[in-house]
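For reference, the structures are reproduced in the following blocks.
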Structure I
Amino acid sequence: MCLAGVATIADMMPLTFFNRFLVSKALYFLQKEPLGAMGFLRQKEVFRKRSLKASDISFNIAPLINSAGRMQDARVALDFLNANNLQDCCFLYERLKACNNERKNTQQQVFKEAFKHALVGEKIIIAFKDNWHEGVLGIVASKLVEATQKPSLVFTFKEGAYKGSGRSSQNVDLIDALNGVSSLLLGYGGHRQACGLSVEKNNMVSLFETLENFDFKILPFCEEEPPLILRLKDIDRELLEIIEMGEPYGQENPEPLFQAQNLEVIEERIIKESHQALRFKDKECIKDAIYFNAERFLKAGEKVSVLFSVELDEYSNEPKMFVKSLL
């Protein structure tokens, strides 16, 4: 049950209907005292939280397990998941961490190159280069989607053709688009949000041009209402309890986002070069916030409006703002 739930999240499957039930049960059992490798992970930092969410799996556990197949040998992950003693778990976990660190470094380099040299259209982004590591293409595609809000395909040249991975923006049916341009592809597969595909070298520009002119299928169930505008005093335990009723959040069941307007930054602190701890003030209240992968660093005294989610801060045991973007 636990592994099935982790796999559902890792494969970016929609968290609706049975998938949502499956992931809910998996998180429940992971929160308890699972056996074997999952029990070992339960003792690690990511599992020290009072409650587990699907985002803990997608941002921490899935990348760790997947890194072996991406960078070295998937059997390292398989052996870890099948390990039944502490010594084997420790040894294989350290190998997974080494794979994951290698993945992060490679991913960062490929993303910088892809972002700089991609073919960028109004509807689609395609990036390709002969020597990119195949194991990080899907992650880089996801990062391009985050940065541009457009479906993105990322390729490397291997075995006589460009092979790549694609990720979709929230409301675009990616596999429907590939069905429509299949004559340009050597092969493809996947689902609405993620895909793998291969293309002949001389068809790459044609693929970009064809997709740029393609009438993408927009998924109506992904259309979202404008984020609710909140005052800082509205961010309380009652709001958090309402939000938690909708868990687990993920593909096609996104976490609710909110707006807060005309906030004053009264304190700020940079964390690990790209993140920022913030304290906001409005006319009625003061709230702490965290801004991961900040577009820019905010300055004390500055007035801003932000898009944010609300989560439980495990240290203070209070609701906390997680800034997604500046408005």
Structure II
Amino acid sequence: MTKALVVVLIAFFPLGVYAEGLPGVLRAAEGVNDTFRSLVIDAELAELRYQKSRIEAQDEVARLSAEATYSAALGDERRAYQTYYTDVVNAVYGAVIADYERRIAERNAAVARDQVAAVEVRFRSGLVPEGDVIDARISLRSAEVEREEKTWAWLDANETLDTATGLRFESITLPGVPSFLFRITLEHWIEADYAVARARITEQIAELRLARLPANAARFDRLTLEAELDRARLARQRAVTASERAFESLRRRVTTFGEVLTIRSEQLVLSQASYREAQERFSRGLLTAVQRDQTQIRVLTAERNLVEAQRNYIRTILEYAAATGAAPEDVL
């Protein structure tokens, strides 16, 4: 993302009620968000079970089994963090998007009312048929229904915001867009992947069991352990491949959403310029009020689309944080 774009977006979206921005909102939500409270409990239980298993382990295989189980639990914890981050981001940005959609629907209904009034005047003057009046009234009714639907959706989004973060809509403003760099290498990404770690430990366990098999063991027992080792090696290879794919997918999405953010910012600038021109032309009597208001709706739509792009970009950054174990304040 270019430095100019970051400046534009930060100017458009001032920091929120928390000086720390979105990381502050995430910390504030910890006390009320069910997903976060659940993951904390699960993490504590996993740690206790791991310590108990290590103490009770009689040999290296038992110790490694405890490590494998704990790695799986740590992987679940990271996925839970990603769910938590997504819940909070969706709640905050979803409420703002719903507000934009409500305001757009209100403006569309107002424009539709003005169009009905204009068509009725033209009909009374004999300039248009009655069918045009009926069509305008149908459009107005559709716009009013959409306005009602968007109002209810906005109220639902407010409830979701309260549940997920404990914040009220009137207390939030969006934080600025961070300048993010995808710094981690593929090798470090794989090393940080608990699914790969668990697969490697499982492979070690299979190797140990085969190595400990007595030389005079039954052929069936040896073949069974060899097959288990082959399966463990295949599982480790698949885990590494899946990790590589996840790395490339996330890196592509960060790039793509950053580019979309640039496009949406440019579209907003253009729509604002168009609205200023429409206001000037309206003041000179060259545009109707309806035409001017339609350009204003396009500005609101561009703002709404920019907020959505910002949400997608930040959500992807937090996916990176969850996958690598980084704290939100380190990436935002």
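If distance in nm of label points 7 Å out along Cα→Cβ at positions 127 and 303 is calculated from each of I, II, which structure is the one that comes out at 3.7? Please list the in-between numbers first.
Details: I: 3.7; II: 3.2.
Derived from the structure labelled I.
A value of 145 was derived for volume of the Cα convex hull per residue in Å³; which structure in I, II was it taken from?
The value was obtained from structure I.
One of I, II was used to calculate helix-only ellipticity at 222 nm (-39500 (n - 2.57) for each DSSP H run of 4 or more, over all residues; to 500), giving -11000; which?
Working: I: -11000; II: -29000.
Structure I accounts for this read-out.
Taking relative contact order in percent (Cα under 8 Å, 6 or more apart) as the quantity of interest, name the structure among I, II where it is greatest. Each step should come with its number before you reach the end.
Values: I: 12; II: 29.
For this comparison of relative contact order in percent (Cα under 8 Å, 6 or more apart), the top structure is II.
The numbers here are math on the coordinates, done by the rules we state, and not lab data. Here the structure is a predicted model, which is why all the values come from computation and not from measurement. Cβ atoms are built from the backbone, for glycine too; each structure is taken alone.
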